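What follows is a group of structures, each given as C-alpha cells.
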Structure I
Amino acid sequence: MVDTQLSQAPSAGETPESNNLTVDGVTINVSSLSEAVTSIVDAAEQGENFSVCTLNLDHVVQLQQKPDFRAAYRRARFVTADGFPIVVLSRLLGVPISRTTGADLVEPLCAAAGEKGLPIFLFGSDQSTLEKSAAELKRRYPGLEVAGVFAPGRNFSAYSEEADEAIARIRASGAKLCFLALGAPKQEVFASRCLDELNGTGFLCIGASLDFIAGTQVRAPMFAQKAGLEWAWRMINNPGRLAPRYARCAAAVPRLLAGTLPQILTARTRFFTTSRTRKAA
C-alpha cells in the first residue's frame, strides 16, 4: 500500500506551520516553480550541497522496488510534484501544490545563474545534445557560464570508474549547479553519491530536459501540460518504451487513492469543523 499523508515536519524552504504532502515516505516540500527557483538559487549562493528530485507516478512505482532509489529520494533537499495525479491528490487534501517538472526548472534556474554568476554543469544524454544545449542556453541567457559537460556511456553506474571520473570533472569545474539528465533512478542515485563527495554543488534531476532544449525531442504543447496530459503526448511519440511504464503508473493510482482516502476525510472534517467554529464565533 502506498502511504500518502500530510506531514507537518519542517524542511528547507518552508516554515514549521506549513503542511506538506508525503507520498510513500517522500515529502514534497516545494509547492511551486517560483518557490523552487528561489530556494535552489539561495542554497547555491550559500555554497551548499543539495539535490533536487521531482516526484511522479513512475518514481512512486520504482520507490517500491529499489532501495537505493528510495534512499536517494530521502536525501533530497528539495522535492517537487512532477506527476499530475500527485497534484490532484494534494488538492483533495487541501495542500496547495503546483506541478513543477525538471524541464520547468532548467530555464529559470539558468536565467538566475547567469545573473548571479553561478556556473553550471550539464551531465547525461550524449555529447551532441550537451553541446547543443550548452550553446542554446548561453544564447538565451547572457552571462551564463557552462563550466563543463559530461556524456556518460549507456551503462553508466553511480558507483563505477566512469562515475569517479565524472565526479572529478564536476569538482574541477567549480560548478554550483549540476543538471543531471540520466533518467530515473540513475540520476537520483548519482546525485546522492555526489552529496558525499563534492562540496558546494547542487544536483538537479531533470530527465529529458536537455533534449528539449537541444531540439532532439519535442516537449508536449502547453495545453497538454496544463491539462495533465503530457504523459499521453510522450507515449504517442514513443509507445514501445513508454506504454509499459504508464501501464504500471496507472496501476499505482488505486493504491494512491486508497492510501489517501483517510487523510482526505480527515482534512475535509477539519475544514468543515473549522468553518462551523468561525461562523459560531
Structure II
Amino acid sequence: MSTTLDLTAVKARQQKTWASGDYGAVAARIHPMSEWLVDAADLPAGARVLDVATGTGNAAIAAARCGCLVTGVDYVPELLERGHARAAAEGLPVTFVTGDAERLAYPDGAFDAVLSVVGVMFAPDQERAAAELVRVCRPGGTLALAAWTPDGFIGELFRTVGRHVPPPAGLRAPVEWGSVERVRELLGGSVHDLRTTRREFVFRFTTPEEFADFFRANYGPTLKAFEALEADRRPALHADLVELARRHGVGTDGTVRIPSAYLELVARRAPAS
C-alpha cells in the first residue's frame, strides 16, 4: 500500500458515503447472506459474538436469533440506529457500539466468535483490520466472514463505477477479501481449519433500469459517484449500470435476476503459542 495514501481521510470519506442514501434498503435485500453465514459458523447459544462493520445489523441479528450474546460495531452511527431499531422490533438483545474495525476497543480474546458480512472488507487498511479480527477472537474461537468476489457481479459493479469516478490511488480493492489467496494472506498462520465456499446471492429487480435506479438512490458508493460527476456525465454511468445488470441478468420471465458471487469463510483462531 502506498505510504502517501492518507487512510484517515479515506475513512472519513467512507463514513460519509455509507451514511448517505439508504444502505438499510440494500442490507434488507442481502440479509439471507448473514443467516447462511451464521448457520455455517454453527454458533452455540450463549456464545459471545462480535459483528464487525455491522451496518444495520444483519449478522448481529442473525447471531442473536441463535441465542448468542451479540455486539455489533460500526463507524457509522446512522446505520447503528437502524440496527438497534430492527433488533428492538424483534425483541433481540443486541448491543450496538460506534467503533472502528481497525481499532476494536476490546481486550484480546474477548469474543468466542467474530463475524463480518460484506463489512470489514471495506476497511482501508486491510492488514490492520484482519489483525484486529483475530486479536479479539479467543484462541480456538470462530472467525466467519462473507465478502464479494473480485470476479463476481459486485466486483464488476465497483470497476464500472471506478471507470467514471476512480478510487483513491494506492487503495486496495475491497473485493480482494473475496479472493481465497488474499484472505489466506491476510489471516496467515493466525487461523487453522480454514474453510472457504464460493456462494451466490441473487439480486432481483423488475428491469435493469430499476436496478440502476435502486443502487443510485440507496447504495452509498454509487450515490456518491453520481454526485461526484458533472450533470452531463451522469447519464453515461446510469447507462453503464443498466447494461451491467442486463449482461449479468439470468431472468427468463422478463424480470432481472443477478447472481452475485461472494466468498464465505469459516475458520478457527489458532491456539496461543
Q: Out of I, II, choose the structure whose coordinates give FRET efficiency 1/(1 + (r/R0)^6) of positions 166 and 262 (r between Cβ atoms, R0 = 41 Å, to 0.05) equal to 0.95 when calculated.
A: II
Q) Upon calculation of helix-only ellipticity at 222 nm (-39500 (n - 2.57) for each DSSP H run of 4 or more, over all residues; to 500) from the atomic coordinates, which of the structures I, II produces -13000? A) II
Q. Which of the displayed structures (I, II) returns the greatest value of mean count of other Cβ atoms within 10 Å over residues 230-237 on calculation?
A. I
Q) Can you say which of I, II returns 26, 21, 14 when semi-axes √(5λ) of the Cα gyration tensor in Å, for residues 30-181 alone is computed? A) I
Q | Read-out mean projected area of the Cα convex hull in nm², for residues 118-221 alone, computed value 7.8, structure in I, II | A | II
Q) Ranked by FRET efficiency 1/(1 + (r/R0)^6) of positions 142 and 238 (r between Cβ atoms, R0 = 30 Å, to 0.05), which of I, II sits at the highest value? A) I
Q: Consider the structures I, II: one of them gives 3.2 for distance in nm of label points 7 Å out along Cα→Cβ at positions 38 and 206 as calculated from the coordinates. Say which.
A: II
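Read-outs throughout are calculated quantities, based only on the coordinates presented, and are distinct from any laboratory measurement. Note that the structure is predicted; figures quoted are calculated from it, not measured. Cβ atoms are built from the backbone, for glycine too; each structure is taken alone.
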